[in-house]
Structure P
Amino acid sequence: MQAQMIMRTDYVSLKPEQSVLEAAALLVERRLHAAPVVDDDGRLLGVLSVTGLIGLALPGYLDEVEDLSFLPASFELPSGLPELTAGELCARQPRPQPYGGPSGPPAVAEGEPLLEVARILVREGAWQCAVTREGRVAGVIDPLDLLAALLAQ
């Protein structure tokens, strides 16, 4: 089976000029874990995920400290976040590569086998994999789409 056989074409995408707060609110409103950021030509600029956005609120030293009991129980989004756009946040991420991975947002060409989609979703911990056709986003696959396809076999 190939990615194009199970991709959803009715996906929600984000525009690069949208503020990160607008993008986050849309993800929450639609109960999405991630959404591709695409330019006016439909080219993939990046993927914003809920966990990535939450990660912006985590202090940089968090991974270096084992005992967090001395820290306050709550945390907040950084003060500069309201001015940041989805496009600017994507520009900080690695550029898209043909098959995603650590060098770019999670993406595969439409003819790629589902095994590659599974690798990206499971091994790389992605919430969503964009499916591209001639460099443009044609659809998306999330873990539930993949699991449904496996159960249907």
Structure Q
Amino acid sequence: MSSLPAKTLKKLTGITCCEEGFSETMYKDTLGFLTIGYGFAVGKIRMPKDVANLWLEIILTKRWPELSEHKPMGPVFKQQNEARQIALCNMSYQLGTYGLSGFIKMWRALNQGNYIRAAKEALDSQWAKQTRSRANRIAEVLRTGNLDIYRNKY
């Protein structure tokens, strides 16, 4: 089972915090789900930021090996550089592993090393329409293979 290196977890956590934003009180997300912390859909509670950080790290630490071992995404995920892996894990945090697996054309392009096409395929989705800014940033990482768009976020 692939483990998430501490250095990568720090980057992934910082970027996901940037994407989700933090709220200690509930709000309705763009789909109308009650949400708290870093995008956690929960009941009527308050969540301290340190708990949200820990919860986020635990979820991301579990998500990384899920992606690494997933069939058929795992082999493609593992062949990507760290920046693209972070982008894909960031997407899966929002969409779930199953939701991310639905980006068949994006995965095909990643497998072929066609990163411009992979970025375009990520943006050609309902997900990108719902969270345009985040999708644009993630697509930029898929396209370039670097995290420059997230400078000073981790």
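Throughout, read-outs are computed from the coordinates displayed, never taken from laboratory work. Just so it is clear, the model here is predicted, and its values are computed rather than measured. Cβ atoms are built from the backbone, for glycine too; each structure is taken alone.
Key figures
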| quantity | calculated |
| --- | --- |
| With helix-only ellipticity at 222 nm (-39500 (n - 2.57) for each DSSP H run of 4 or more, over all residues; to 500) derived as -7000, matching label from P, Q | P |
| Among P, Q, structure where P(r) over Cα pairs in 10 Å bins from 0, in percent as derived comes to 11, 39, 31, 15, 4, 0 | P |
| Comparison of P, Q - label where relative contact order in percent (Cα under 8 Å, 6 or more apart) is highest | P |
| Distance in nm of label points 7 Å out along Cα→Cβ at positions 34 and 74 derived as 3.7 - corresponding label from P, Q | Q |
